[in-house]
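Multiple structures are listed underneath, in structure tokens.
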Structure 1
Amino acid sequence: MNDYSKQHKKAWEFDAYNFWLEHSGTPEERAKQDAENPKAMLRRYAAYFDRFEGVKIANICGSCGKKAIPLALLGADVTIFDISEANKRYALETAQAAKVQIGFEVCDILEMDQSKYERYFDVVFMEGGILHYFHDIDEFMKIMYAILKPGGKMICSDFHPFTKIMDALKLGTPTMNYFSTDVFEGEMAHARFYAEEIRRQIPKCSYRKYTISEIINAIIRQGFTLKRFDEHPAWDNESLPGEFTAIAIK
């Protein structure tokens, strides 16, 4: 595991299980919510799946299972890849409460067992802002391509690169030159929810933010056929771009 991945692991295991209990409810409470309307829990992403039943899905940086468990409830065969043991604990307890099974590989995505998962998945799916955790987007996309079956689909939803120059999602992240290629240290996503004295103790993450062209060209360079690129408004301001979704086929 490289140094910045070790840094991310420390950040994402800091009080993570308790964080999910406080913000998502107990595993039993979360499972009940997921089971009531799994498609609604997937939000806009549900429309990007052709079907769910029997589909093998890699949920990249799937965190506490907030999307994996609804997918499993819809009949998909889901494996989460995530760096946090604490996330795994909450996800598996919630899956058990929801009476579904999911796989969970605790690993650095860039060091996953490609021999085990080569050409294995029908879909690779990611959302919620993960690309900035990887300093080499070509290496990341190469792995996504490798673990997909021929004809498989990548659903890549992430924070819009516009957020490099304006904090449109109000995450408290620093802004910069849009074309900057700098790697920088910043707070992990949940830090802003903690009291200041605890917030200062949370390990930082090491980020690299990308432009639209860097993301699109990395997808194309690895051999994907880009089929669709949607832009979505910021959560609290529909006049600003906040997220995007890229759909690509192997």
Structure 2
Amino acid sequence: MEMKREKQHILFRFSNQGFTMIELLVAMVVSLLALAAIYSTFLAQHRSYQVQEEAAGMQQNIRAAMYYMQREIRMAGNDPFNTGNFGFVSGTSTANGNVIQFTSDISGGLSGEPNGIYEAGNENIQYNLADPDGDGVNDLFRNGQIVAQNIDAIDFVYLNAAGTPLNSGGGGVSLPLYNQIQSIEITVVARTDDPLLYGTPNNNTYVNQQGETIYVPPAPGDNWSRRRLTTLIHCRNLGL
């Protein structure tokens, strides 16, 4: 009887000893490995989210810029009364590689309908890049109003009826050739609002559809992600 009680006492003592040091260390190592895996997954997801958010903002930005320019440039030279005062006209227009300015009879009078009378305030349209706040980042402006932010480069190539460029290398179209402009090729290079901290230096050279260089990131490159968007606009009212 005494032997049985002694065995029970020994079993009870063993069952209340707890974990050994080795068991605790093993448990801690396993827990740390699990936490490291969870944190690594979270960090990767967070980085991916940041990149996607910046890229989405950049895509929306560059598409907005192109939308506004396409809509208005397509109507360049709208002149329903055949006055000859609208389009790329000497004195009121600029056909340059990085600035475009044209006239279009789009409003006038009380009705707001075209009336054949040139109104400088409403019917002279200009798109250009500028950095008025001096922060080193260009924005796209329409008649002095911001259309899109964080635009590194914009390029206009003016084409005649045969599709031959009338300007090259970012230069302008000479005045005698203004009446030959029928199509305009636009290339825009936009960048993310902030640099991608986990990205790689961007050393890409950006060119237009003619193969001409329009933007090179500052050497030796930076971590801003960029997108290039290009389109060809056939102006409905030029060359008629």
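Miscellaneous remarks
- When mean projected area of the Cα convex hull in nm², for residues 113-160 alone is calculated for each of structures 1, 2, structure 2 gives the greatest result.
- Computed over structures 1, 2, mean projected area of the Cα convex hull in nm², for residues 89-208 alone reaches its largest value in 2.
- Given -0.51, -0.63, -1.19 for log10 I(q)/I(0) by the Debye sum over Cα atoms at q = 0.17, 0.19, 0.28 Å⁻¹, for residues 57-120 alone, calculated: source structure among 1, 2: 1
- Computed 124, 45, 35 for Cα extents along the principal axes in Å - originating structure among 1, 2: 2
- For the structures shown (1, 2), distance in nm of label points 7 Å out along Cα→Cβ at positions 97 and 129 is largest in 1.
- Among candidates 1, 2, the computation of distance in nm of label points 7 Å out along Cα→Cβ at positions 73 and 137 that gave 3.3 used structure 1.
- Comparing distance in nm of label points 7 Å out along Cα→Cβ at positions 41 and 65 across structures 1, 2, the highest figure is found for 2.
FYI, it's all coordinate maths here, none of it is from the lab. Predicted, not measured: the structure shown is a model, and the values here were computed from it. Cβ atoms are built from the backbone, for glycine too; each structure is taken alone.
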